[in-house]
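Structures for review follow.
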Structure 1
Amino acid sequence: MAIDTDALGGTAYLTMDGLGLPVVSGTGYGVATVKREAMMGMDGFHGWKLTPIPGFIKATVRNILGISTEDYTNLAGVSVSLELTNGKRATGNDMACVEAVAVEGDEQTIELRFEGPKVTEV
């Protein structure tokens, strides 16, 4: 794909174990590995609580032939890559589909969210 250096948004490409999925909307990703929460006491700020969190990649895709809703629900241990118009790419390995998968009937779309141990952005 040729990158338009002036473009910031508009198109996205999602692949799952090398299979390209038709992206409709709702793309996003998170690379954070910890959630930081302030620990407060009656006398003020005590410090930070760090809780591990998984990385994620998400998108709303078109419901296509060849992949059943049950297939999406059972996905685990897959590699997922999301490429955006601005040239950024988020990738994750050993990802699992974590949301309850349901098909929106009018537009035949499915909201997918994959989580895994680490998502990297390049």
Structure 2
Amino acid sequence: MSASAIIILQKANRLAELLEERAGVKGATLEARLGRAGRILMGEARAAGWRIAVAERKARAGELLDVDPQRFDEDYRVCLRHLQAVEPGHPGLPPIRGALQSGVTAVLSVVILYLGLAFAGLI
């Protein structure tokens, strides 16, 4: 196993540990933990995490020619920054707060649309 494969595996293991410590997500591999993390990770961090999981799988199989080292490091930094910002035990918005936030946004959108149409004289 080459030095770059070992580095990829170490970084993937570090992210898997952070997912368990900070977000409470358990699983055997980084890929399993990412699958269970759901919306705890923002879209960009989630996509970067999946690319890291693919790179980890390739490193284990010895297919490192397909892994872009700069992209891997950038993805690692994105995930690391996001996971370090997550407070342990408080991974994201509580489900009720998220639902309320979505509902309020929808109601405000309808009110603004109605006011705009009324102002234009279409209602």
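Miscellaneous remarks
- Answer label among 1, 2 for the case where helix-only ellipticity at 222 nm (-39500 (n - 2.57) for each DSSP H run of 4 or more, over all residues; to 500), calculated from the coordinates, equals -25000: 2
- Parent structure of the calculated result 151, given that volume of the Cα convex hull per residue in Å³ is the read-out and 1, 2 the choices: 1
- Entry that produces 136 once volume of the Cα convex hull per residue in Å³, for residues 49-112 alone is calculated, selected from 1, 2: 1
- Ranked by distance in nm of label points 7 Å out along Cα→Cβ at positions 17 and 41, structures 1, 2 are topped by 1, which has the highest value.
Any read-out appearing in this document is the output of simple, stated calculations on the displayed coordinates, not a laboratory observation. Every value quoted in this text rests on a predicted model; they were computed, and no experiment measured them. Cβ atoms are built from the backbone, for glycine too; each structure is taken alone.
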